Structure I
Amino acid sequence: MSKVQSAGGEAAKAPSDARYVNMTELFAIGAHNMKDEDRLTVLKRLSKPVAEAKPGELGLGQIEHMTVWEEIVAATFLLFVVGSMLWLPIAVVIFAIFVRSAVAWATMTVVFVALSLHPVSRVHSMVHSPLNYFIFKYFSMKMASDYPIDSKGQYIFVAPPHGVLPFGNLLTVHAMKSCGGVEFRGLTTDVALRLPIFRHYLGLVGTIPASRHVARKYLDKGWSLGISSGGVAEIFEVNNNDEVILMKERKGFVKLALQTGTPLVPSYIFGNTKLLSAWYDDAGALQGISRYFKFGILLLWGRFGLPLMHRHPVLGVMAKPIVVPRVEGEPTQDMIDTIHAQFCDSLIALFDDYKGLYGWPDKKLLIK
């Protein structure tokens, strides 16, 4: 498979007017609850020019200090809620091995089915939850943008890489309300929306099934969308020395943008591939199974060997939106290819602009 890649060595420079902000500071001051005018005033005061940042200052060189209490709060949520996608199946297997009571089995089955199928609606207060402060701090979360995002605008944010679990993308659902004033829906696999406990978190923050029909419906309603384009297949690229994303043949998001006239925002989540460690076979058996079920099936672990994500800095960066025309009917392949190439070029430039500031000056972005 052919590849497009960024340059190695010294990183490029971000635009002179690009700015970044520490999400812990921004959330602590209550920007997520402010009116646009007040939020922009606070954002201007707390944000800093990217041009003045030192190498590593936006990532690996600036891991925030946490008190024991703060880390316990964040780790408890990450382990028991987000980590439930890993420990819950193990608990079910243990239950199956050691429990023989018919009543217990019936009870567990009813509870499991109810938790899997009961509707979960987005709760606006989740974006404002005080818990976000501890989560932002755990990941030393920062956001940077080359271009001001209009809080009243509508966008499709395409933000690779997927990583083992694209939790950095979920963080941006909370972060964008504070730093961009934009509320959007993230797309995820149907299977993730059926896993008890984890699906409740996904539903409460407003994620929706990653289907063209659902995405189009929410765009028509005026929502912005967040997409991690690599999907399950990209999970099996996390052990590379460089950052590898699958996008060369993935053009559905461009077609969706053209059909709705929605600007595309090239984005990148630095650190997404480092939040969990993974093992998978070189023969590709686990990858084939995962593609069949549309959900990652592989050996995962985090801190202390538990399903607890590593304390690795997360940096979300956004390039200038790519404005696209609204096309009635089916866009031509030439139109799709042209905008897709423009998007990939912008994404590579974005990665090269920020990789040194994150602390990865020698890494390359490979697009397969």
Structure II
Amino acid sequence: MGNSESVLKEKKVVVVGGGYGGAHAVDLLRGKCQLTVLDPREYYHYCVGSLRATVEPGLEKKILIPYKEAWQGVYRQGKVTAINPDEQLILLEDGDKVSYDVVIIATGCHGHFPGKIDLNVKTMAEAEKLFKEKQEQVKKADRITIIGAGAVGVEMSAEIATEYPTKKVTVISSGSDIIQGPFKKQFRDGARKQLQKLGVTLVLEERVSNFDDLPTDGSSSCTVKTDKGTEIDSDLIIISTGLHVNSEAYERNFVDVMDENKHLKVNKYMQVEGHSNVFAIGDCSNADKVKMAYKAGLHMEVVAKNIIALFTNGKMTPYKEQTVMMLTLGRYGGITQFGSLIFGPLITRYKSRDVFIGKTRSMVLKKTRGTNYFIWIALVIAAALIILTVIVTVLLKKF
């Protein structure tokens, strides 16, 4: 172990992207190698907390953390325009170059606010302003329509309905059900029932026909129209669809190892195909069918082990995809799927109460372990409760 640590200490490891995956890279590698994290923004954005921050004024200050405060000596502000694997150089927008022994690509994806913040929003002041404006829009609107019934759209609707129970909240999607992916019917049914209790209206299997005409900036009221003739009067539209990979940093030299959606193709060790010292984690990799923030942390745990193995000729650790989803439905609700097991609000509330904002801040500011550690604690507790319930049930039947 001592030899592997000394070997790694000399290596330059560069992480492209300071999001969820980048945060776990810092958590696992800081102090163990010559680590650099490159990001065009000056702050870490905990996107999992964005939806809660949309309805809770002041919370934006907790989900936005200055990189210089958190990652002093590790973070460098800069936009990556190319990664040259032949020369092992990273080119920045200002013309500067950064050399590496290993590069971890963690560029994530982009989409509509509040789920995502545009990479061009580079200062904390700008980001905080966006949240304050959206908070005010949500507060003033009586009728809110959310387009998209994936995890973000569903969670957003529940946050609004929990905070403002008298508002009319509608979720519309062209899909046949909420939350597509490898999830059990029981999981979706449980989520749908909780949404109904919150008063959220679901409009499924209908496509918005006047999308381009909608004021998605919240500037005015409008009527959402669907291909089946439904009309929904709305004071505010929130878009929760259309996520796209942030591929600009790597597409120039890695086009031959990108899939049709510009994800980097990785092997089971999270290495980009054909490049042993280039890893890709999170949304920019093709490792998982369903993209979720916490998976970037799981990817990084594997990558941290494999970087050591790479330089010591050790055994590489494969990544194994798992079906885990903790869906928060406001502060008090939620549902979890762990493999084939389903847990309701009691277990999911471990996350729902603050969507791990406190734990994430502690991790980013290096005061405690990563948030994935706490997710596993919750699931272990849940599994223990199930086993205990089964034992008690069996004993009661006997006596």
Structure III
Amino acid sequence: METEPVFSVRNLWKVFGPKADRVPGDPELAGLDAAELRAATGCTAAVRDVSFDVRKGEVFVVMGLSGSGKSTLVRCLTRLIEPTSGRLAIDGEDVIAMDKVRLRELRRHRAAMVFQHFGLLPHRSVLDNVAYGLEIQGVSREERRAKAAEVVAKVGLEGMEQRRPGQLSGGQQQRVGLARALAVDPEVLLFDEPFSALDPMIRRDMQEEVVRLHREEGRTMVFITHDLTEALRLGDRIALMRDGRIVQLGTPEEIVGSPADDYVREFVRDVPREQVMTVRTAMRAGDCGGPGHPGALAPDTVVADAIKTVSGSGRAACVVRDGHCLGVVDHERLLAVVAGSDLTAGQDVRTGSDARTGSDARGGADPRAGADQRKEAV
């Protein structure tokens, strides 16, 4: 039985401009494109009729180019930006109906934001910056510093507790921002393009840090990015936005393997398919002897790794889950996936997945598994 989503969003709109609330309810205005809407009303629809759920324990990535509405959408989740219309809930509780007290509690305890600009207090030490959220909550000095020291170590800054922000590199400052969010032990971490200003090598390190923390803690994360590689590496599911709408919601494999339209197809054109697609896509029906077979592969094995296994053994490999053989993959079918050929034959372990609607493609598997598989691959 599926558990209650952490965030549930239905028909959410955010319109900026005069008399913005008339736009979502008027089919004629709601159907106008951005330029037409501005000309007719002076309004801008940053988020247009968006619906999705964020499941407990997953990394949900909201991705799009500048102006797509991704940052506005995620800020609406905690009403840092007030939605114009629609329904929004966390753990079944109506966020739109929250008063100031409940909203403050939501932001302080349940959903913590990690921003691109660190916002560290320059006169405070690393330890006291990390403890700041707990201080606001009224936690005693001894308790908050002990908790801060614990998360400072967790993000790899042990030994730097007494340094000031100005003595840290950009990557180290971002780790302080991450530690500050973790210190309040939120149910959800919201990341607003936190690594976009970092150098490529430091950015990769921070991405791996997020994957590691997620693997260890299983905390729900919502991550905003404009970088497709980052989205594919981190996301269990990805909502790809354009002009305020979600044009496709699905797993990385669904988005790369089954683009919803020409826009998505162009977006993923240069992605190395063998680093994202898994053996589920290449499977054909067959029995190969079960988990003891010398070439046994897990369903989430990416095609690049499967090619190495099949090439090394010189024979087809068995795809096994929970001790059961799901099918086999051979060299020809694996190369067909790399080439983007349509393999309509074969057994698929996905359960009712639909790349356009983003239903679960892992048959109830731990949502952390996908990001872990792709961490080294992408």
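Every number here is computed from the coordinates shown, using simple stated rules; none is lab data. Just so you know, these numbers come straight off a predicted model, no measurement behind them. Cβ atoms are built from the backbone, for glycine too; each structure is taken alone.
If Kirkwood radius over Cα pairs in Å, for residues 79-246 alone is calculated from each of I, II, III, which structure is the one that comes out at 18.2?
Details: I: 17.7; II: 18.2; III: 17.0.
Source structure for this number: II.
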>> Suppose Cα Rg over 2.2 N^0.38 Å works out to 1.02; of I, II, III, which structure was it derived from?
In response: II
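Suppose you compute FRET efficiency 1/(1 + (r/R0)^6) of positions 223 and 343 (r between Cβ atoms, R0 = 30 Å, to 0.05) for every structure in I, II, III: which one lands on 0.90? Could the numbers behind the result be given before it?
Values: I: 0.90; II: 0.15; III: 0.45.
Source structure: I.
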